[in-house]
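In what follows, structures are represented as structure tokens.
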Structure I
Amino acid sequence: MKSRILFLATALVLTSTQFGTAADHKPNVLVILADDLGYGELSCQGFTPEIPTPQVDSIARSGVRFTSGYVSGPYCSPTRAGFMTGRYQTRFGHEFNPGPAQRADPKFGLPLSEVTIGNRMKEAGYATGWFGKSHLGYQPPYHPLKRGFDEYFGFLGGAHSYLDAAADSHNPILKGTEPVDNIGYTTEAFGQQTVNFIEKHKTEPWFCYLAFNAVHAPLQATDKYLSRFPSVAEKNRRTFCGMLSAMDDAVGSVLAKVREIGQEENTLVFFFSDNGGPTKQTTSGNGPLRGFKAQTWEGGIRIPFMVQWKGNIPAGKVDDRPVIQLDIHPTALAAAGVEAKPEWKLDGVNLLPYLTGEKSGVPHEALYWRFGRQIALRCGDWKIVKGAGGSGEMERGGRGGVASTEGAELYNLKEDIGEKTNLAAKNPEKLKELSEMWDKWNDGNIPAAWGPGRNAPNGKRGQKKKTGAE
């Protein structure tokens with residue numbers, strides 16, 4: 001009898017060690033990033049019913065949808081650098097996109113001095129996978145496999161054909177470090193690679209970053225998705241509809257895999273977009289917001305943002321407190337049981353106590369932006385902004401040159417979400433207060449390590465230029 005009890009006890013220990021239990025298994029973390037998806041497009045946002053997105057909407061139904069969700073950069077690479085580090089990318093000179101691989105500044109890449117979320121999750125015992133777009137460096141030291149990720153399938157540039165793996169020899173689709181010959185349709189491929197990763201690592205904690213190139217240009221969709229929108233007459237809009245629908249399907253396949261392995265209540269899920277929609281180029285709309293991608297108006301920086309962790313945070317909640325993609329880094333670490341250290345100098349905030357109701361205040365006193373000469377700051381309902389096409393007309397969309405608060409406009413977003421009425425003249429004290437806050441924040445930034453044109457000047461006057469690799 002004693003030997004039988006010993007056998008059963010040993011078997012139980014081995015089973016628990018192999019598969020883990022709900023009590024001892026660290027939560028998985030899944031981060032899903034859409035590319036160039038405007039604030040107004042998802043059906044859960046409530047602005048247009050044209051493109052059903054039931055799978056992405058399910059994240060909002062099962063979790064919290066932030067209506068004041070932001071990104072720290074108004075276009076691709078800066079936002080991704082901020083997410084990866086949990087720090088404003090202007091802290092380390094990653095202010096602009098680099099251009100195509102063959103013309104990019106040689107210094108371009110997420111600085112090697114910066115520690116990524118992949119590094120930290122891997123150190124915490126997680127299997128780490130990255131599937132889709134990188135846009136954080138073309139050279140080998142910047143490859144995802146060198147930045148804390150065990151597995152990678154995607155491309156290193158800013159855009160790619162959805163159908164042709166060999167469309168750009170300077171920016172191939174890679175499995176690990178090796179080019180692949182066939183991709184089918186990238187949206188489906190990136191979703192399937194994510195599904196495969198989750199299945200492979202289902203008995204251990206995993207961190208997965210799924211960075212779609214959808215719905216970024218070029219506008220390309222297969223007949224499977226185009227056929228869903230026969231009533232949309234305009235060609236570009238119909239293609240965009242198909243692209244977003246394909247992405248929604250891919251999100252659904254990933255979420256289904258999480259359910260299949262019984263890990264829904266043990267998986268923290270984030271969904272956001274890297275910037276607002278470039279409406280003229282792709283038709284991606286920003287709802288009631290002013291402006292577009294590459295602008296510091298709300299339409300460039302305010303994005304769909306939702307979080308799901310079934311059984312751990314409320315379901316179906318809408319939260320208007322301002323949050324930012326920088327928060328994902330410390331929130332994921334907190335879920336994994338990793339305490340952020342002061343020397344990491346994270347700008348992001350752990351959102352878990354705000355999601356659970358443990359904390360009732362706002363996560364941030366203020367949020368900040370610098371993008372060439374364009375600037376912005378949001379504090380409560382108030383926002384100061386110098387955006388392209390505003391009262392101070394800016395060359396080249398305001399990307400090059402030195403940033404300052406001089407000539408900034410003032411808006412009350414609670415009363416004027418579309419930034420139509422400049423209140424600067426009526427509220428000079430509020431304008432001064434927020435301008436001083438922005439100046440103080442900007443003291444902690446450095447000049448851009450590369451510019452919208454090669455080595456374009458930016459940042460604060462008189463500051464010694466630092467490189468992005470420092």
Structure II
Amino acid sequence: MAINKISAAKFKNLQPADKDQLISDGDSLFISVRSIKNGGAKSFRMAYRINGKQRWITLKADSLAAARLERDTYKNWLLQGKEPDIERNLEIERQRARQLAEQEALAKLNTRLTVNDLFIRWHDIALANYKERNEIVRMFNKDVLPILGGLFVEDVRKSHITAVTDALLLRGVNRMAKRILGLMRQMFRFAVDRDILETDPTAKIQKSKIGGKDVERDRVLSEDEIRALAEKMPDAGFMKSTECAIWIALSTLCRVGELSKARYNDINFEQRIWNIPEYNSKNGKAHFIYLSDFALAQFKLLRSLRTQDVWLFPNHDGISHVSEKSISKQLGSRQSVTILTNRSKNNQALVMPGGKWTMHDLRRTGATLMSAMGISPDVIEKCLNHTEENRMKRIYQRYDMKAEQRNAWQLLGDKLNELTLQKQTIEDDSLSSFFSKIDMSTLIRAHR
């Protein structure tokens with residue numbers, strides 16, 4: 001045990017002299033007192049031997065007690081074969097490295113993104129011009145962020161992703177599960193591209209394992225089903241505007257989103273043209289639909305029913321258009337396979353022999369009717385506003401086929417008028433006018 005020679009009081013009373021002083025405290029520790037002309041400052045030094053040579057090291061301590069502790073540390077280093085001067089410099093570097101690491105960790109912690117943060121960034125940058133961004137926000141707020149939102153992005157694992165998709169599969173919305181998986185994959189790849197993440201947690205999840213393989217829909221309403229639709233529609237409990245929407249979708253091949261967002265100033269009733277602007281079109285290209293007599297009649301009926309001058313299909317408040325899913329949901333609610341208690345009595349009103357059908361199936365049905373009438377596939381593709389997949393055709397074949405499209409839509413309208421004429425005649429004309437237009441044999445067949 002070291003024997004200290006200088007008391008705290010004696011150390012305090014040490015005074016500078018004309019010459020520098022080196023006073024031993026015992027056990028290799030010395031107190032250095034500078035001369036009066038050199039300022040009289042006190043410091044601590046330690047003497048030690050290594051490899052047979054005498055060495056001195058000036059201590060960092062600023063008090064006698066601290067100097068003795070520092071001396072003891074250096075003596076322990078000597079016992080381990082470490083030279084105090086070198087080891088002290090190494091310890092300073094190690095301490096600096098620890099501080100830098102702590103600062104880096106703190107900075108990283110302060111910049112860590114949660115999935116909520118990532119979604120906002122992805123939404124603002126990647127989805128800025130995405131037409132379905134509002135629908136994506138709705139889906140994430142409902143099904144993704146309640147599960148993943150509070151997690152730090154780098155902590156998200158495959159199990160977290162499947163927790164989202166499994167919840168959707170349990171609800172029986174398999175296609176929605178696939179779609180949300182695809183959207184989450186886009187978001188996490190966005191993070192990887194910006195070095196927010198090193199790996200995408202969705203990368204090893206196969207879409208085919210989420211709800212089974214995709215099955216391409218091919219539902220087309222037959223001519224008999226279109227006739228049946230005309231018969232059943234008045235008793236389905238729809239608003240008249242919804243009936244118009246169904247016939248417009250069938251006769252123009254439009255998408256339901258394009259229809260729900262349509263404005264009256266998009267319709268030129270005199271020239272019989274519906275302009276779908278690029279911001280409403282799925283492929284981002286403006287599309288002109290030349291209205292047949294059949295389609296024009298539906299638009300005129302809508303105009304006669306309107307409650308305001310902006311939207312063809314306004315929402316309840318009248319300040320915007322109806323939700324894109326509104327019409328589709330109404331169709332689905334009229335095609336239940338079983339009678340539901342405490343629900344609309346019309347829940348089986350539009351059940352068809354060929355099975356359930358959707359608004360998009362009407363688009364496919366209209367295109368199929370065009371094809372059956374011998375209309376060129378290229379013209380039908382133009383009417384559908386599909387983007388030409390062949391790059392060379394897109395570049396060099398610029399003929400717009402306006403005349404051919406106008407003719408195709410008119411032929412389709414004539415066909416639909418033929419399929420639905422009897423029902424429309426009964427609705428539109430007085431009963432006496434109806435009797436004057438048909439003979440008795442026709443009446444007997446209609447009765448049967």
The value -15500 for helix-only ellipticity at 222 nm (-39500 (n - 2.57) for each DSSP H run of 4 or more, over all residues; to 500), derived from one of I, II, belongs to structure II
Read-out relative contact order in percent (Cα under 8 Å, 6 or more apart), computed value 10, structure in I, II
II
Given a computed value of 146 for volume of the Cα convex hull per residue in Å³, for residues 92-227 alone, which structure among I, II does it belong to?
II
Comparing distance in nm of label points 7 Å out along Cα→Cβ at positions 156 and 260 across I, II, which structure shows the greatest value?
I
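Between I, II, which one scores greatest on Kirkwood radius over Cα pairs in Å? Before the final figure, lay out the partial values.
Working: I: 22.7; II: 29.7.
Going through I, II one by one, Kirkwood radius over Cα pairs in Å is largest in II.
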Ranked by distance in nm of label points 7 Å out along Cα→Cβ at positions 308 and 324, the structure on top of I, II with the greatest value is I
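Throughout, read-outs are computed from the coordinates displayed, never taken from laboratory work. Being a predicted model, the structure only gives us computed values, none of them experimental. Cβ atoms are built from the backbone, for glycine too; each structure is taken alone.
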